[in-house]
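Have a look at these structures, which come just after this line.
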Structure 1
Amino acid sequence: MNVDPAQIDALFQPDEPVKLTQDLIRIPSYLWQESQVGFWIADWMRAHGFEVDLQTVPLRNGGVTHQAIGTLRGTGEAPSLMLCGHTDTSDWGGRPFRESEWTHDPFAADIADGYLYGLGAINMKSGVASILMAAEIVRRMGQPLKGDLIVACVVAETGGGVGALHLIDSGLRPDYCIVTEASNLDVGIISVGYVQGKVRVRGEFKHRVPYVNPIEQMAKVIAAFSPSYVQIPSVDQGGWLHYTPHPLIPGFPSMAVRNIEHFQDTTTITFDLRIIPGMTEESVRADMTRRLDQIAAEDPNFDYELIIPQSESQPNMPAREATPVDAPVVVRLIEAHRAVTGRDPVVGAGHRIGATADTCHFKGVGITCVEYGPGYIPIWPMVDERIETAQIVTATRVLAKTAMELIL
């Protein structure tokens, strides 16, 4: 069905998705603490005629959190489409990043000079609001759907995609999926994955006499890897990682030490390695082990432990191959963006190059996925997180048109 953008504009007011974003920002939803916003979204969906599945997501620490999945049923004559966003926000010890430096209340959802401020404005309550409003526009169209339209507001993307994995385990398998991470309205057909873990070095604990200092031993580990987030050469190029460079993700793989801890005879670093298709958790473990064994061969006092993943509660995110540009969901999304904005979108890794998303898990079970959402991220993490309100409206219009042309 060919839908004119003017038909979409007649079905909603531009301030609706913006106000919806404000409502979501005003409900704190740090990682593993998304239940209240999940309950609110479930109530909103019910009030707007969606079939709602409020899922209880078990956490590995024994707790639970909640995510809302809404569906508008179709006849089955067309493929199903899932619009997906995550409700968890960035979390720095249960507070916003550098909260004392914010000039706007992180939960007030202020609007100033065309920007909406607040924790989660970009990552990614604007994306969640866009999919809710886009689906509501489809419902307001009043035409029978040929394919199911699913709106999945999942938890814990920043915790390794635990909510997406739970959704998969529940048996949901739509044909297509659009994940509305902040792409600056670029069409993301590929993204990196990550392997996060720890290296623990043991030494001795003594005073005033020579001893094996684990801090000094850890310095060898840090030096053996790479400067932070600089592309690591492959083994063929004299580096230590086995991989084949990917033309759509230049500058990767790359790695950084994210944290360091020391207590008595033990020093531990936490690392984040951004990987590309063809690399796996197993291949990274093997390459890192070889690298660390080289240090041990040169120093008989070097005693290490490699821990992957970094936490039992947080899985790693695999790197998947690019979604074909001729996949129907990609074609319709590009066409919708062009019709709404008058411009061709960037297609590839785009603005989100180097970032991960729940698409990696959905692709892993055969769902054709693409990333497209509002929000330009100049640097991350952000003080005074903000999003241009016009992008929220544009994303809503594009997503509504894409959905209509796939399932009506």
Structure 2
Amino acid sequence: MMKYCFLRLSLLLATVFPWPASGQQPHAGGMTLAAIWEQAEAGNRQISLQQQELAGNAEKVQAARDTRLPAVNTDAAYSRLSNMPLYTNGILHTPTQFPVSHEHYTIGGNLYLNLYDGGKTTREIAMARAEQSISATKLQRSVADIRYQSAVYFLDLYRYQQFSILLEQDIRSSELQLSEIKQLYKNGLVLKSDVLREEVKISNQRLSLTEINNNIAINTQRLNYLMGRPDTCAIHPIVDLPDVAGPAPDTSSREAIEYKLALKHTSLGALRLEHVKAAPLPKLGFFADYRYTYPQTSYYPYSRVPWSGGQAGFSVSVPVSSFYQNRHKTREARIAWQQQLTMAASIQDDLRQDIHAAFLHYQEAVQQTTVARNNMLQATESLRILRSSYFNQQSLLSDLLDAETQLLQSKFNLTTAMVKVRVQHYQLLRLTGKI
């Protein structure tokens, strides 16, 4: 009799306190989302790849600036010359060997300083800086993608772990209930089918628990991959889900990363158009050359002595052919720039639609949370009534099992709805460029 009363009391407590405590106890491997983000940004390979691209474009800017410096070259040569045969009687007769100076060497250097090239160097520096800015925005996009993706995996992991806790509690409650049903069966108050149905229910719950644990392992591996950690490292999310959802983030698309990236591509296209249009402009430069040579064979009279000489001046060149060869290149560059303008407008239109849809889904998730919480309270009360009436032989086991299933499902729905609010919140932050 005492055992029977203890079972009834345990089932009553399981019904009255069906929801796990909101505060999470410290756990080995416990991590917040901020810690996940920090490790993901430090260890993710996609982010490292974008950082390397940004560093390469920074060097490209410096390389473009270096072209303003004068170009200086040095050269040297040494050679041995053979005698010079003179075929005075024709090539079929033995030639006369004319003695020459067999040694020949030269050493010198030259300098060229670009004074004007139609603004080519300035535009190349500007284009390199634009590409660097694009790389920085791509890095920002990669960080935002990793943050959003890790937030989804993190919250999914939390959801499945909560499912596991709820299902384990329900299995323990079902095992207590099975013990009481077996006691009633021994007393001849219920049928054998009631015992079998309860055992089948527990078996199905354990199978569902296995599936949930597999999903926990999958999401754990995904998070570890994003953070660059071994797949088997344990992760226990530390999540604080408020009972009342906060206000939705700003839904403006002005700071959206994709839109800013499209605008920067448009600016780069405009620079390339100006670069192509400037091809026919003249080029002006200063040059200087000085060298030592042996022997002196450049000016008459020749002599077998070293000599040196140099020159300096200005050079001007006009690419006349560019006036007619550059026409179609300019049109091509203008069409590419106009295409980028159209693409930027299209991206902004798509972003407005995506942000509006995400905002509606956010409001929907908030409403689902309220409905799921009310459903759980109603399912809890319904189970309490049916459990009491069943053990008093006033209702069927099928009604009790349906009520238990509805309560467990309502707990799952509430957890899913609360997690969905956070997921939609982070999706809005990702779309608006504020994550």
Structure 3
Amino acid sequence: METVVVRAAPVELAGLTGLTPLSATTGGTDSQEIYDVLRSRWGVVAPVDMEPGVPVWLVMGHAEICEITRNESQFSRDPRNWRWHYDGLLSERSALLGISPREPRNSSYHHDGERRRRLRQPLDDALEALPEKLVVAQVEEVSRRLVEELGSSGEADLVPHWAKKVGFLAVTALFGFDQDTAEQMMADSAHIMNHTSEAPQARDRMGRNLMAHVQDRKTTAGADLTSSFVRHPSFHDDREIADSMSVPLIAASEFLTAWIALTLRLLLTDQRFAARWTGGRIALDEALDEVLWREAPAANPPLPRYAMNDLELDGKLVRKGDALIMAVAAANQDPLVHTGNMWDEVGNRAHLAWGVGPHRCPASRQARIIARVAISRLLTELDLELAVEDHDLAWVPSPWVRHPQALPVRYSRARSSGTEIYEVAR
């Protein structure tokens, strides 16, 4: 008698309910716990809710992420290709409009193909021409001011008082903003990313600040990124310049905050790492890389892809218009690229923290310098001690990034203050 094998219909998003919230993947002490649960139930592609009732495919396989992000003809970054927009399903009050607006902004972030290349080229060119010494000098100056604000001893929360400030203020300085405007934009960025009641006003205010700065640099050009943008022939108008400036500012407010906070936590709590660090057997770059592997600050980057056709992926039926989120933190634990031995992997940068494909982060070199100098300067100037147990730290309730909500420390002026004792690019 012939045996007939009936193949189960592949799972699709339509009709699924009771899905795991995407924010659950970033909120626990164990950065892999929820990913492991999802992987054991669904495989490397799992349905989750970006917000209640708004499903998305979460892609957790290293190979699958590379395949998707390198293929912009099949997986678009243009939010107009999301069926929740063109079917009118997304609420006007949804926080997701911040990352997936109904109409794409005039930056490479939301475009594919030739338009992406045109809008991306000015950023690539400006960053390539930016002297590393200038980046170091700006971060040193911001760090000096922040150390002065902290004083010689006391208690502080390093997330709002260091990690959030140093990255954002350094990036705005590289764009040529004055300190007062930069601090206003930092506050506005927090409202926008946290979708507070002040977010609409903050978004308008930030837009006005960006446009005013573009206009100013047309008459008073300097040695900053905005001036490079203004001079670049690829931009067609001021709105494209302003929108393209907003992308690295958002990255500074989210990714750099998380990377710096997580690295400080590692150095303050991981005794294996601290022993090698204080013994001079590992450089700060290696500590930063270890955080990218173990924690992935942008755990689920807010960069959805939208399927352009129906297709099957890991046994799931991805419909045209479905959104997909790349779970970088999960993919970095793929045994094909990650052995699990932190010391064997010193120098291994096959992680996906910077992305892959045509939308890969263009500022990885500058971000590394900012994080390295900021952490180096803090640890050179101050002796730090975590004021709570590591297991008592709470984590930010974000679906996108992972870092402690607070990092309370006691500190005093370091005996080596004023002497560079950590490796810094010059």
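Only the coordinates and a few stated rules stand behind these numbers; no lab work does. The structure displayed is predicted, hence computed values, not measured ones. Cβ atoms are built from the backbone, for glycine too; each structure is taken alone.
Given that P(r) over Cα pairs in 20 Å bins from 0, in percent, derived from a single structure, equals 25, 57, 16, 1, 0, which label among 1, 2, 3 identifies that structure? Don't skip to the end; give the middle numbers.
Working: 1: 27, 53, 18, 2, 0; 2: 17, 29, 22, 15, 10, 6, 2, 0; 3: 25, 57, 16, 1, 0.
The value was obtained from structure 3.
Which of the displayed structures (1, 2, 3) returns the greatest value of distance in nm of label points 7 Å out along Cα→Cβ at positions 56 and 136 on calculation? Let's see the in-between values first.
Details: 1: 2.9; 2: 1.9; 3: 3.8.
Comparing 1, 2, 3, the top value of distance in nm of label points 7 Å out along Cα→Cβ at positions 56 and 136 belongs to 3.
Given a value of 16.1 for mean count of other Cβ atoms within 10 Å over residues 304-311, point me to the structure among 1, 2, 3 it was derived from. Before the final figure, lay out the partial values.
Details: 1: 16.1; 2: 11.5; 3: 18.8.
That value comes from structure 1.
With helix-only ellipticity at 222 nm (-39500 (n - 2.57) for each DSSP H run of 4 or more, over all residues; to 500) derived from the coordinates and found to be -23000, which of 1, 2, 3 does the value describe?
2
Where does the value 28.1 come from, among 1, 2, 3, when mean count of other Cβ atoms within 10 Å over residues 80-87 is the thing being computed?
Only one of 1, 2, 3 returns 28.1 for mean count of other Cβ atoms within 10 Å over residues 80-87, namely 1.
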